[in-house]
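**Q** Some structures to go through are shown next.
Only the coordinates and a few stated rules stand behind these numbers; no lab work does. Since this is a predicted model, take the numbers as computed values, not measurements. Cβ atoms are built from the backbone, for glycine too; each structure is taken alone.
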Structure I
Amino acid sequence: MQPILDRILTFNLIGTTLVFYVAARLYLLPRLGELAPRNVLVPILLLHSLRHLGLMFLAPGAVHPGMPPQFAYPAALGDLLTALLAFISIPAVLEGGRSGRTLVWIFNVFGTLDLAMAITLATIHQAPLSMGAAYWIYRRSGCQAFW
């Protein structure tokens, strides 16, 4: 039973991704052709602007003592940079210029790599055992904004 309990983070990430996929299939994809890119991207970018919450992995009390720094620092700083990239993409997307498309792609690539790296490091260093309240940060969607 313990091996299954040690993989709850993985199950939660897969489950959350599946729910977002189904929601996108039901509500977004059928209307995608009639929506302007900015109407789709801005809410996604706003959501990902909250990834600064990953800094909680460095906050005493949010995680248990013994949080592996090999996971905590890359995850926290990667989330912060991803949040900043999402946030600075918003004005460019609203303007509708080429820079918006470029910034969204940069955000997407970096954010996806950050998520993959965090999942890998969390697994290698058994970080979920030390996450405490910060565990719920990784329940957020791993979905990126594709343009």
Structure II
Amino acid sequence: MSEKYRSFVVFRIKDLYCAFDCLDVQEIIRETKQVKSICRADEHIMGVINLRGEIVTVISLKQFFKLKEKVADSSIIVTKTSKEHLGYGVTEILDVVEIPIKAIESSPTVPDGLETQYIGGVFDWKNELVTVLESERLADLKEVTA
């Protein structure tokens, strides 16, 4: 990968297009049936998974950002931050793309439901505006809402 490009995993949460930097993504799990519920957890916590012996909390980004949708999360993106592994339930994984750094802009407006502290910028992809989510900042969301 060139220093002038960044790679992203592009995904959809309801009708919102988002991305994580590939350097933050450990793996993608294409199903959610292995998620085990947690009693009395906040509604945005889908549950936990056992990822090769490590218990990983899975958070529904749709629920956290209060995007109402009747379709269940279909995939999990597992990220590794300086603090821990976290899984994020998403509606659909779309692609892995390489974007020129100069094409990534700071977010002038925030899509409904999102908060600016979780956004690392935006870029255009296939005529859609993609919001870059900062996994390191999202890792703090459990503490913020607890």
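**Q** Taking 57 as the value of percent of Cα pairs over 16 Å apart, for residues 28-67 alone derived from one of the structures shown (I, II), identify that structure.
**A** On the way: I: 57; II: 35.
Computing percent of Cα pairs over 16 Å apart, for residues 28-67 alone on every structure in I, II gives 57 only for I.
**Q** Given a value of 27 for relative contact order in percent (Cα under 8 Å, 6 or more apart), point me to the structure among I, II it was derived from.
**A** For relative contact order in percent (Cα under 8 Å, 6 or more apart), the value 27 is produced by structure II.
**Q** Using the calculated result -19500 for helix-only ellipticity at 222 nm (-39500 (n - 2.57) for each DSSP H run of 4 or more, over all residues; to 500), pick out the matching structure from I, II. All intermediate terms of the calculation are to be shown ahead of the outcome.
**A** Values: I: -19500; II: -1500.
Label of the originating structure: I.
**Q** Moving to a separate point now. Given 0.60 as the derived value for FRET efficiency 1/(1 + (r/R0)^6) of positions 60 and 84 (r between Cβ atoms, R0 = 25 Å, to 0.05), which of the supplied structures I, II does it correspond to?
**A** On the way: I: 0.60; II: 0.90.
Answer by label: I.
**Q** Here Rg and Dmax of the Cα atoms in Å was calculated and came to 16.4, 53; which of the structures I, II was it taken from? Working shown, then result.
**A** Working: I: 16.4, 53; II: 14.6, 46.
This value belongs to structure I.
**Q** Then there is this: Comparing distance in nm of label points 7 Å out along Cα→Cβ at positions 4 and 76 across structures I, II, which is largest?
**A** Numbers: I: 3.4; II: 4.0.
Once distance in nm of label points 7 Å out along Cα→Cβ at positions 4 and 76 is tallied for I, II, the winner is II.
**Q** Work out the source of 1.00 here, i.e. which of I, II gives that when FRET efficiency 1/(1 + (r/R0)^6) of positions 52 and 100 (r between Cβ atoms, R0 = 41 Å, to 0.05) is computed.
**A** Numbers: I: 1.00; II: 0.70.
Here the read-out was taken from I.
**Q** One of I, II was used to compute FRET efficiency 1/(1 + (r/R0)^6) of positions 92 and 124 (r between Cβ atoms, R0 = 25 Å, to 0.05), and the result was 0.85. Which label is that? Before the final figure, lay out the partial values.
**A** Values: I: 0.10; II: 0.85.
Only structure II yields this read-out.
**Q** So if we calculate mean count of other Cβ atoms within 10 Å over residues 20-27 for every structure here (I, II), which label has the highest result?
**A** Working: I: 11.5; II: 16.0.
Going through I, II one by one, mean count of other Cβ atoms within 10 Å over residues 20-27 is largest in II.
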